[in-house]
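Below you'll find a set of structures to go through.
Nothing in this text is a laboratory measurement; each read-out follows from the coordinates by a stated rule. On a predicted model such as this, the values are computed, not experimentally measured, just so you know. Cβ atoms are built from the backbone, for glycine too; each structure is taken alone.
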Structure I
Amino acid sequence: MENYTTQMDAARKGIITPQMKIVAEKEHMAVEALRDLVAKGQVAICANKKHTCLNPEGVGSMLRTKINVNLGVSRDCKDYNIEMEKVMSAVNMGAEAIMDLSSHGNTQPFRQKLTSECPAMIGTVPIYDSVIHYQRDLAELTAKDFIDVVRLHAEDGVDFVTLHCGITRKTIEQIRKHKRKMNIVSRGGSLVFAWMSMTGQENPFYEYFDEILDISVKNMMLRSPLVMHAARDVWPMLPMYARLKNWCVLES
């Protein structure tokens, strides 16, 4: 029986997991060296325990660069079978990660198909799915609704998620005081900004980050607390980023 919660937890207990052995072999690295990098938070092995067909990969320091392929259904391209063909073509050509950016219709069957048939790491952007999942106007969603979508994706077996934590009430004030040269470039960041502006509430991905960590530990899922385009969206947030990063690295 496993006596650890996450790959990092196992590494800090001196345990070498089956995933570590596979990744170490792929990276031509001693498994003990890889374990130490995982323990320090310098390498992440994105492996949801419900993604049973996963061929695990490591991401981080001292490892090979990994290829991620973005795809998913939209209003203009609704055929899940075509998207699945793209997935397998990408994997056959060497992609190690698939990012499901589906933003139309019922996305869960496709997401579950990915985690049951695709050996690559699977990632999602929960904010994209929130509006279409509940079929309600953005302003009508609650903070709990957003967190519940993160939980749903984790329970469906995704290995990592992108969370737009960078926009807070404080940074919105800064945005309003200092004129931007252009609008927010991130779709997810703009959705979070719009919801916060309409409701007057704090960013749920920031405010309830501890709950997201609990969800992640339960499913052995990697959190990606700050997307790079969120960093472009809101510049005065380095102290907040350091706080989120420490939460992830120091989690045990």
Structure II
Amino acid sequence: MNSSFYEKEADAANYIYFQKNVITESCSPQMLPHFHDSIEFVFMLKGECLVHINTEERIVRQGEITFARCFEPHFYIPKSGAEYYVVLISSRYLKSEFDFSGKTFPSFMPENGYSKKISQLLDVFYSVWDGSDDLLKSGLSDTILAVMRRAYPMTEVRGKKTTQTFVEILKFINGNFRSEVTLEGLADTCGYSRTYLSGLFNQFTGMKLRDYVNRCRINEFYKLRREQPRAPVCRIAEEVGFNSLNTFYRVLHKYGDNLNF
């Protein structure tokens, strides 16, 4: 699975991503906390996956389902041997009863009597998905949402204001990680205390601000490296925000083999 492939396009108005992922020891991806203008389901078929949505984090297993609303920060780390479907549906394909502004599916849904039927339904759609047209995409969206609403009761949306606050913080960091980003500077820019921001960041990402910024920089380094294979490493490292090669190589050693590029 290449998270940068689908997440990059997930803000498009007519976008649906539908993929079955099989995780092996040689391909065990991790993604950065992120958000997009699409709802996202993960349907676990085999194995385990660590899933973090908003401020909740759980191990998800066979038959269980996760759901992230539009602009809801999330990430997941599948374990070797995991198999799962990922479905992203952009706002264009959501009918009025599924705007998820008032009511939503739970972030984590347990296995129940519908789980096997949903898996079989996804298998059928996936078998004919190559070259899918708009009619098939609409059919997938309508069918999944209708079945999910029958299988799992929707609940009131909670914590929307806190989520929106953190989304704005992520937007700022994602646009400024090439510069020096510190907790003090972020607190001044956003108008919150250092303590509040530190706690908020840990709740939503499970990591410190410095770790997130460095992972953004390494992610961008690999992207530019692919686009400019002949460019000197030192130049790209400086361009993405590292002020010394020693720091760059230390961070690269820490994260380079564990991120999904």
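If Rg and Dmax of the Cα atoms in Å computes to 18.3, 56, which of I, II did it come from? Intermediate results must be reported in sequence, preceding the final value.
Details: I: 18.3, 56; II: 19.2, 56.
That value comes from structure I.
Among the shown structures I, II, from which was the value 1.9 of distance in nm of label points 7 Å out along Cα→Cβ at positions 92 and 148 calculated? Could you put the intermediate results ahead of the total?
Numbers: I: 4.0; II: 1.9.
Answer by label: II.
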